[in-house]
1. For the read-out mean projected area of the Cα convex hull in nm², a value of 23.5 was computed from one structure; give its label from 1, 2.
2. One of 1, 2 was used to compute Kirkwood radius over Cα pairs in Å, for residues 269-324 alone, and the result was 12.4. Which label is that?
3. One of 1, 2 was used to compute helix-only ellipticity at 222 nm (-39500 (n - 2.57) for each DSSP H run of 4 or more, over all residues; to 500), and the answer was -12500. Which one was it?
4. Please state which of the structures 1, 2 yields 19 when relative contact order in percent (Cα under 8 Å, 6 or more apart) is computed from it.
5. Tell me which structure, out of 1, 2, gives 18.4 once mean count of other Cβ atoms within 10 Å over residues 157-164 is calculated.
6. Taking distance in nm of label points 7 Å out along Cα→Cβ at positions 101 and 133 as the quantity of interest, name the structure among 1, 2 where it is greatest.
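Read-outs: derived from the displayed coordinates by stated rules, not from any lab. From a predicted model like this one, the values you see are computed outputs, not experimental measurements. Cβ atoms are built from the backbone, for glycine too; each structure is taken alone.
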Structure 1
Amino acid sequence: MTFYYIKHELKLLFRSKKNNYFIAFLLALSLIYSFFILPNQETIETIHEQELKEELSDLETLQSNRQNRGATGYSPFAGETLYAKDDFYIRIHNRMLNAYDQNNFIRFSLLRLQGLQGNKMDFLSRHRHLFEDSPIPGKDTQHLYHQTLLRYQGFVEEDINVTYPMIEEKTAVQAGKNILLSPVTYLIIFMAIYFSSDILVKNRENKTLLQGLPMNWYKIINAKSFAAFLYSIVTFISIFSLGLIAIALQSGFGSLQLRVPIMIGQSNFLLDDYGTISMLQFYLMALSLIPILMLLFIRLNLWFSLLFKNYWVVFATSTLLLFVQFTYFSRSKRELFGFDLSYFPQTYFEFGKVITGEMNFLINVESITYVKGIIVLTITLVIIELMLWITSKVINKRRFY
């Protein structure tokens, strides 16, 4: 009986105009991003060949003038040997251009890595403008430097056929990773909220049918939950996979051996505080958190449905809870109501940033981890489950309908 009821609920979900319109919107969003936004997006590693050639030509002219003036030694005013620094820059980037023209991106990566290791200050000065609005621009620029350095180390150390889309992080697996590191994670969770907000209250229009259904009230709630959960997961996987396929057709799939930079400490913000995990490991960790978060909000929606008996109130309340972190989050806030932020489930809604240690970096703590996220979210789910079970005993099927 339960199986057939779940099957019936899934049919209703698949036939729902409300759901289908939202899925059509998500599909359009995914395809627009895959075919129009991502291919035209410039990253910090995008090569502007002509601009770089002009810059190198100007530097070579400057170097020639320095040679004529005998200004090739140490500069007390600059505090460094400008001639040697620029000579290194010219040699590295000329070789990088040759590798780029020959599509030899293994060699390109090795040269880029040498450039990053040999001239850190050049990277910092060129990218500081990206963090003009940051309260800690120097720290954020250093963070970007270490992430870029580790990415290129991964290209060099792993047995990977490096391509230009990999350099720009535009292959399917890299684009998917960047999506899971962005606020799109809220949209993924919102899908579960949207699909499950009305699964209980909509049946109030069919009171006679539901009253005569020979199923335990709590079983009905669980069956509806499972149907909404399965529907949400299948929808997410389908749209996400379609987007990755669209990107792969243009820029390649990439490699699951690619390295993802992570923060393993917050002691001195030097390279010692960083490490890497494989792209495969990142995806496995991210995809293990999505079902927990979706199930958490689906069960929460059913509890709200029992209490409020109104779709719009359920939908609005859950949506507000999803975005509650935006009301208090700042780079200097590490506690809420006197408790560390790591004890609150909403801290883990941006689960991609939790996995890479980005959340720890943003507020300078070490307590927000993947394992703790699993524990906190599981405890939250158990509490919601207990509240739902108790409420279903008080507000039974007869009282609800």
Structure 2
Amino acid sequence: MFRTAQIIVVGSEFFSRDKRDTNSIWLTEELEKRGVRVLNKSIVADDLETLTRVITQGLESTDLVISTGGLGPTEDDRTREAAASALGRELEYREEIADELEKRFASRGREMAENNRRQAFIPSGSWVVENPNGTAPGFLCDGKLGSFLALPGPPREMKGMFDTFLEHKAGSFGGGMLLLRRTLRVTGLGESDMDRKIADLYKDLQNPEVTINFTPHNLEIHLTTRAASVEEAEGLTNPLVEAMKERLEGFLFSDDDRDLADVVVGLLRATGLTLASAESVTGGHFAHSICSISGASQVFLGSVVSYTEETKRGLLGVKSETLDEFSAVSEATAREMVEGIKQKTGANLCMACTGYAGPAGGTEKDPVGTVYIAFSTPEKLTIRRLSLPGSRNLMRSRTTQAMLYMLFRYLRRLKS
């Protein structure tokens, strides 16, 4: 019975900045649907000794170890050898695998290279997982401590073969239990401030299990509940969620995996209000976040990206005297930017931002990281000055998040 698992992503390429692992994320979701708790994930280079050690440790600590990658025909594809060593098995040549590979190449009018025969070697006693979308077969080997499932790296091949494994091992997952995950998202609070509000609700709980994740934009509360049915899991989870929502009133913006932009667009649609923006420091990032949400066209009228003083004057009507006296990064400029976009679009709600993203720029009064956000509503115009740390890209995203949070607070009060 598989109750716990470890996932190993094999490939030295995953240590480069351009390569991202998506296999382990997908596998985790699929396993948790079936009540299998993933205890560990590893990215391992194409090194036989290291891979053997990680597989061995996984077999000693979990019921199921799944690897993706390292099943190709080249010398650096080491998963077969590492698995055999960790399981205490010999590699055996499977004629039926080689025959199938030869047929696959022949059907494409090609002759199979000799090194492809490497793919016909698998640990003795293994069950072969056929690969209809590629040349690398997988295998499942049940050891004394745990089971090892080897899958290829390409997601299109891996996913279909994992489904085959599920059919083969139907009834072997979770011990009749399932895992239910809920994610609550919070903004406008620091991690320690939030924990002071809710720590007593979960500190002694084991089911649901509660973990806090800090991101550059918000805080996430992850609840994982193990139960025999969805109804039982919800019965354990929902009271805790409601208690946390009450404690985090005004800061918790989502309990259903939606991000802040999605929530804001939903509130705009619910209230029937329209929105427009004038952006400088964010370079269109705010408009992008809004337009990424389905239904945004019903509420978002448009945005002006005025990155230079000339466009601030020409497109938004910011006065030259304002720019000369106060500079482009100032409360006065932010005010005239938001007034300009309001005049151009007639939107009910308008936002503007200007700031120093760095690394150059800034003044003694307003150093790099300073941002001014102007928010115009039918009732009043509000301007906030923020000091935001981080790189240029991080500043853009944090400014966008701050603008969304101002909108969220206003719309939420309006709707309630």
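1. Answer by label: 1.
2. It was calculated from structure 2.
3. Computing helix-only ellipticity at 222 nm (-39500 (n - 2.57) for each DSSP H run of 4 or more, over all residues; to 500) on every structure in 1, 2 gives -12500 only for 2.
4. 1
5. This value belongs to structure 2.
6. Largest one: structure 1.
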